[in-house]
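**Student:** Each in structure tokens, the structures are laid out below.
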Structure 1
């Protein structure tokens with residue numbers, strides 16, 4: 001109702017155009033966390049991002065299947081996206097669950113899903129879920145690169161992969177400069193440097 005009252009009129013022309021088809025240039029893999037509003041901090045409009053959200057911003061490695069992998073295939077084959085972003089965030093409940101799962105997690109849907117992030121754990125980080133979340137971004141980028149379509153796209157230069165990490169408390173976005181967890185704040189200077197490289 002609020003949308004119809006206050007925003008629909010100003011966006012009707014945009015949505016009328018989008019009704020003819022979508023052509024996003026980015027596949028954005030984000031966490032389901034309700035605080036991670038990618039369209040807000042990425043400053044995007046409807047039609048800019050093809051987004052999949054799941055617990056822990058996970059992309060299962062090849063040859064696993066499921067909805068995330070199906071979305072990846074659709075993004076590359078049908079939409080021809082040129083960029084893939086994996087976006088983690090601070091205070092991630094999925095990473096907290098992973099850090100607290102112990103050596104032998106229960107055989108539950110949650111534990112089975114989080115196995116795709118298990119390799120991000122390192123002993124020196126202990127139970128620091130923010131550090132784990134950052135390492136998980138790098139891990140999911142590795143998982144993406146295990147898929148033949150992604151490898152082909154990177155090899156041909158038609159596809160670029162990126163890692164982001166959103167600090168909720170400070171409302172700041174960081175860019176993965178060097179795996180596994182060298183994230184830098186995207187301010188004007190860093191943002192310009194990233195864009196110049198693209």
Structure 2
């Protein structure tokens with residue numbers, strides 16, 4: 001166990017040294033550029049993660065709050081079942097029911113009921129201001145949960161985005177590095193092969 005932690009520490013130190021700009025004659029300017037890009041991406045992640053978490057949580061909370069406010073006109077209405085549940089033993093099903101809209105008009109539609117529901121019985125349904133069936137309105141804990149999920153996912157998405165940027169930069173710098181090595185080899189190879 002101790003050996004593993006020592007090896008992990010040594011790897012961390014080597015990785016930090018590889019990123020640190022030094023005066024190593026074998027380190028090319030592209031290596032230093034890549035180290036600067038990696039350092040910049042790490043700083044962007046560390047500085048940006050709290051900001052995007054707060055911003056995403058705030059946006060999600062405001063959007064969900066607007067939705068919940070729009071749903072305040074929703075209310076429950078008594079619906080009379082026009083048929084019995086046709087699938088006995090099933091946990092729930094839908095049957096045609098009738099309810100009265102806000103202007104006194106009769107509305108019909110399919111409503112969810114328990115499997116043993118009988119025709120003529122009443123169930124409570126949620127309807128909007130025009131009397132159309134809806135689902136349950138958003139509850140306060142759901143608004144808060146949406147904000148928390150957004151606040152947790154935003155830094156992850158930022159990390160993925162910065163990781164993709166880092167991989168693209170690494171790939172481009174790798175292509176340039178290989179081109180520079182090829183050019184150096186083209187200049188060095190004739191001299192080297194004449195000596196041997």
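Values in this text are rule-based calculations from the coordinates and carry no lab data. Keep in mind that what you see is a predicted model, and the values were worked out from it rather than measured. Cβ atoms are built from the backbone, for glycine too; each structure is taken alone.
**Student:** With relative contact order in percent (Cα under 8 Å, 6 or more apart) as the yardstick, tell me which of 1, 2 scores highest.
**Tutor:** Largest value of relative contact order in percent (Cα under 8 Å, 6 or more apart): 2.
**Student:** While we're looking at this one, here's another question. One of 1, 2 was used to compute distance in nm of label points 7 Å out along Cα→Cβ at positions 99 and 171, and the result was 5.3. Which label is that?
**Tutor:** It must be structure 2, since only it matches.
**Student:** Turning to a different aspect of this structure: Name the one structure among 1, 2 that helix-only ellipticity at 222 nm (-39500 (n - 2.57) for each DSSP H run of 4 or more, over all residues; to 500) of -11500 was derived from.
**Tutor:** Only structure 1 yields this read-out.
**Student:** Comparing 1, 2, where is distance in nm of label points 7 Å out along Cα→Cβ at positions 51 and 131 highest?
**Tutor:** Max of distance in nm of label points 7 Å out along Cα→Cβ at positions 51 and 131: 2.
**Student:** Given a value of -0.28, -0.54, -1.08 for log10 I(q)/I(0) by the Debye sum over Cα atoms at q = 0.08, 0.11, 0.16 Å⁻¹, calculated from one of 1, 2, which structure does it belong to?
**Tutor:** Derived from 1, not from the others.
**Student:** Please compute Kirkwood radius over Cα pairs in Å, for residues 3-74 alone for structures 1, 2 and give me the label with the greatest value.
**Tutor:** Top value of Kirkwood radius over Cα pairs in Å, for residues 3-74 alone goes to structure 2.
**Student:** Sticking with this structure for a sec: Tell me which of 1, 2 gives 70 when you compute percent of Cα pairs over 17 Å apart, for residues 123-186 alone.
**Tutor:** Computed on structure 2.
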